[in-house]
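Take a look at the structures below.
Just so it is clear, none of the values below were taken in a lab; they were calculated from the coordinates. Here the structure is a predicted model, which means the values were calculated and not measured. Cβ atoms are built from the backbone, for glycine too; each structure is taken alone.
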Structure I
Amino acid sequence: MKQRWKIGELAQLAGLTVRTLQYYDQIGLYSPSGHSDSGRRLYTESDITRLQQILSLKELGLTLDEIISVLAGDDVSLFDIVTYQIARIKKNLIAQQKLLRELEHVSSLMLRKEL
């Protein structure tokens, strides 16, 4: 018989909360492959593999809707994902550079007041 994990066990194993896994199920992103006689969610090794894919895509910066689209086999290639991530990082860099300039300006004003 295949090993099955309850939602709490899987949450602990994956470093997520039970609520997160319940939410993923609710939005159709990640559902268990089975349920116990009492209706509790039961996850298999293949479910864990899918969760790893979801977490990897999330780590790349994709939104949950984008992850759903990718896993559904929509026309999103690995190239599209990488290109999207590059654009996102560039946008973040621009925002960080702006913040750095503003902080340097404030620091400079503060130094002048001390003199």
Structure II
Amino acid sequence: MGKTYYDPADLRKFGEITEWSEELGEKFFDYYGKVFEEGALSAREKSLIALAVSHVVQCPYCIDAYTKDGLERGIEKEEMMEAVHVGAAIKGGASLVHGVQMMNKVKKLSM
């Protein structure tokens, strides 16, 4: 199979993002690390959320990372797929609810 636009090897280079903006890169990684610490939500729960969001924002690097992370945390494949469906349902609902704006505009323009 040919090379794809998203090279899985690039995920390992994510830490290099600080090279061209060290201060902001470090601030991001500090924040990122804090977000995924144990808190009101467990690291396992956060991993499932991250997996669902990864699918909604369609980030192949994140999907790879949080699939691996989830497996390492003992998350079952059925739990992962259910989380993906939750994300898809929210994304679908968010798209559809914006239909109300279209309906309002049609009604206004049709007067």
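Quick one: relative contact order in percent (Cα under 8 Å, 6 or more apart) came out at 18 when computed from one of I, II, so which one is it?
Clearly, the read-out refers to I.
Here Rg/Rh (Cα atoms, Kirkwood Rh) was calculated and came to 1.24; which of the structures I, II was it taken from?
Label of the source structure: I.
For distance in nm of label points 7 Å out along Cα→Cβ at positions 3 and 19, which structure out of I, II has the highest calculated value?
Going through I, II one by one, distance in nm of label points 7 Å out along Cα→Cβ at positions 3 and 19 is largest in I.
Given a value of 17.0 for mean count of other Cβ atoms within 10 Å over residues 59-66, point me to the structure among I, II it was derived from.
It traces back to II.
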